[in-house]
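In the part that follows, the structures are each spelled out as structure tokens.
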Structure I
Amino acid sequence: MDNKKNRFSIKEAISFGWASVNENLLFFISVSLGVIILILGLDVLANNFKETNPLLETLFNVLGTIVNVVLTLGFTKLSLLAYKGDKPHISIIFSQTKYFFRYFFASILYGIITLLGLALLVVPGIIWGVRFRFFGYAIVDKDTGIINSLKESYRLTKGLTWKIFVFSLAIFGINILGLIAAGVGLLVTIPISIIAIGYVWQKIKDFHTEAIIVQPKELKENNETVVLV
């Protein structure tokens, strides 16, 4: 069985993200541009009504939250399909709305857990932020519930805290480079990041799936050996 540290490669994850985006470059640039315009537009509208109409400000902030959750779920699904080699399609981005409330409440719990950890000398917050970060993938990919999505993320990332943290820093660095490139680079670096994260999720999930299959087989062979002796 592979060593725990070798469940995924940071370099391979980012390379896979780049290859997937490059193969469908026009699609990802177009979608990224549309998403940025939509989110910034709602934010600008909310700020414009901040002083004059608090009700409309609240309305646009709520719409912004709804759009953010829907898009997050859609891109999560998109990254999972990219791992399988499926072609991306705009309809995929709006195909996971059934998980809206599940993801919304799980994200609130995730935020609370991370903030509590940060209050406890920072380090626990970083650890918990890393260990629980894949709750959205557990929801979309494995149809888990609110609490179980967090538990599943924590279970699958055991022994990988440091490596996932370094991976997160690498993803952050890539998007900083995209921002430096007049912000235009984000149209490419954001989808690369999303697909790379999906790649990591699939790798750590597949590792545990293989472990479940292999271990019973090994136990069976050991039992057979005992009987023969």
Structure II
Amino acid sequence: MSLLQVEEIDVFYKDAQALRQVSLRVEEGEIVSLVGGNGAGKSTLLRTISGLLHPQAGRILFSGSAIEGMPPHRIVEMGLVQVPEARRLFPFMTVQENLELGSYNHQARAKTKETMERVFEILPILRERKKQVVRSLSGGEQQMLAVGRGLMAGPRLLMLDEPSLGLAPMVVQELFALMARIKEEGVTILLVEQDVRRALKSADRGYAMDRGQIIMEGKGQELLEDPRIKVAYLGI
């Protein structure tokens, strides 16, 4: 049984169809990358899995349980957590306060101190900055905080939406190293990422989307070497 199974979902924004018969799976312990151009439907898919949007057709199973139509907070409690695009932090609160807000669900709240210590071990920069107001952090530090806040919820599956957007190359390198560390800690990752080369190179498996549909899937390295991916996304 896959940890996450999306089965032929259709999603509409009013009369416009955003996702059409989309299916994918994520196995426990994997990094799965989802790539595609702007407007392909990647973020819409993550929002639907998170419960922020509801499919008009199809099923979404997490650990064998149907979650389509379930409220987002219940999905988080099950261990499926999204780190949204543009971070969505609270800029006038401290790093520590933002982390504490990540453990708002009942199960995570009981382990707040323990989980925060684990997050500080993975992301020592957050320990150094824990009393700082978020707006004073660099863009890279804010992205690390967003990931740390996601980890505070105790995820089994962490979904990252465009985490490298707007970051310097050196910070992007640190971010992908962080994802590898998170995987080693036993957290599965579903990644939506603009950096197609890095995303597929780091992935166990990948999917490519276009116009609301999955058009390709396979092992990360195989997709990276596919001529269609090279032409469409790598400019080769």
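Read-outs: derived from the displayed coordinates by stated rules, not from any lab. Values in this document were obtained by computation on a predicted structure and should not be read as measured data. Cβ atoms are built from the backbone, for glycine too; each structure is taken alone.
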(message) Suppose P(r) over Cα pairs in 5 Å bins from 0, in percent, for residues 101-140 alone works out to 6, 22, 24, 23, 17, 7, 1; of I, II, which structure was it derived from?
(response) II
(message) If you rank structures I, II by Kirkwood radius over Cα pairs in Å, which sits at the top with the largest value?
(response) I
(request) Determine which structure produced the value -10000 for helix-only ellipticity at 222 nm (-39500 (n - 2.57) for each DSSP H run of 4 or more, over all residues; to 500), calculated from the coordinates; the candidates are I, II. (result) II
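Going by distance in nm of label points 7 Å out along Cα→Cβ at positions 61 and 205, which of structures I, II comes out largest?
On the way: I: 3.4; II: 1.3.
Comparing I, II, the top value of distance in nm of label points 7 Å out along Cα→Cβ at positions 61 and 205 belongs to I.
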(message) Suppose mean count of other Cβ atoms within 10 Å over residues 13-20 works out to 19.9; of I, II, which structure was it derived from?
(response) I
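Which structure, out of I, II, was mean count of other Cβ atoms within 10 Å over residues 37-44 derived from, given a value of 17.8? Kindly include the intermediate steps, with their values, before the conclusion.
On the way: I: 13.2; II: 17.8.
Of the structures listed, the value fits II.
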